[in-house]
1. Among 1, 2, considering only mean count of other Cβ atoms within 10 Å over residues 46-53, which has the greatest calculated value?
2. Figure out for me which of the structures 1, 2 the number 18.0, 51 belongs to, where Rg and Dmax of the Cα atoms in Å was derived from the coordinates.
3. Suppose you compute helix-only ellipticity at 222 nm (-39500 (n - 2.57) for each DSSP H run of 4 or more, over all residues; to 500) for every structure in 1, 2: which one lands on -13500?
4. Could you figure out which one of 1, 2 the value 17.5 for mean count of other Cβ atoms within 10 Å over residues 62-69 was computed from?
Structure 1
Amino acid sequence: IAVSSDCVLNCRYCLIDKNARETISPGCAQRAVRCFLASPGNIKKLEVYGGEPLLKFELVKKICKSALDMAARAGKVLSISLATNGVLLEERHLEFLKENNIHLSISISGSKESHDSCRVFPNGEGSFDRVAGNLPKAFGILGKRAVDALFVVHPQKAGKMFEDFKSLVSLGFENINVECVHGVRWSKRNIEDFVSNIRKVGRYVFERIDAGRYVLIETFLAALDRKSSARDVCPFDCDLEG
């Protein structure tokens, strides 16, 4: 569910029309949740995002609580994740997520240099320091396994992807979801850089596993989970942003 088109950032690759100032109504959100809970499969995952959903936190709370109640009545296993740019995170947000067992996903592009090249405020200032400054309280309240990085890879930074991945690990992330930027051109060289770097990431992850220092790549885990629970998930399940 895209809660709102409003956002505090003006990322250089973002295609959302922030001037539209669109916000979903509670009734529309409830109907959407009811519809997807009625679809085949007992295991359901609700993703709440924006824009920046924390700008509409009271609405987010209503949507999440209603969804959990409806899932319980329908006998469905529901997990909820909230995607945020991490700029506005406060303890009250994190306490609500913890109380309701809601997973937190934070959009971040690796190192300060890579992140601030694209993920900026309307005045052009980079947002890395604000996001990184909020990570300790997020990890402290929710635990690292309940927080993942939405590692946003821009084609111009594909050649630095491996180093940016390691930067996320150094920040404390143990769950990392690789997300390629959509809506911009990926040249043949960009794609080759991405393939080369994702292979380095794979080797790095397995080396850490051998050393007992786990970093999980959510993208791969999701594929494995779908195979192991094929009878329980909806056969029409897909990532609308993929």
Structure 2
Amino acid sequence: MPFEKIEIPTPKEAFINEIKGQIIKGKIEIGEKLPTERELSEQTGISKSIVHFALKDLEHMGFIRSVPRKGSYVADFLRNGSFETLNEILKYNDGKLSYKMSVEIVEFRNAVEGYALVKLAADHSDEDIAKLRASVDELRAAAEKDPSISELAELTSKFHYQICELCGNDIIALVMNAFAPIGKVLWENCAMFWGAEGFLEQDEIIIGMIERGEGHEAKKYIEDIFGQFMAAFDNNPQILNRKSKKASS
């Protein structure tokens, strides 16, 4: 029987996970001052230098803010955090999405990709359509080989990212690329819900709408299908965050 490799965290990683967890769970409140580096070192048994660099990392993640000569405070990470902050929250939750977080991610994607669909439908070339069809062909070929959920999610996200890349707005492409680690969790849940067949059908419909210049209709279409996905989750919370190895499961 094969066993998975056991990852043992370093003292720095363990310290970061402990402080991050206390903040996410609300045990250390926003605005609360943390003990000094010396006090944290004494309390945790971790060297002061490791504590110092761990706090720097937590600040970069958006969980704390350092005030010169005053100390470190818990930051308002929900208001002022970044993509990295959200990604760290997902890591802490073992990649699981709450219903509220799922809704907000879907709304964000619909807004950004919906705008990209409108732009691309209004101004596209035969080459653009060929690139989208090539992505669908790649997904179709993979679907015949019983892909894992992760593989299916990656290929599907590639198709949707390509829409943003081809729309002509480079900032949209950059934003969606930065969003990729967070979006990966959503796409894996979608892969378990729709499967390869569902993705292929959706992609063909979207390409057809783009070809016909029906950008607003395409925008509404993705809003509708994700709306159905979230409605299904609302009725059955087990749909999100299920564990599955194969897309056909």
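1. 1
2. 1
3. Attributed to the structure labelled 1.
4. This figure was derived from 1.
Values quoted throughout were computed directly from the atomic coordinates according to the rules given, and no laboratory measurement underlies them. Given the structure is predicted, the values throughout are model-derived calculations rather than measurements. Cβ atoms are built from the backbone, for glycine too; each structure is taken alone.
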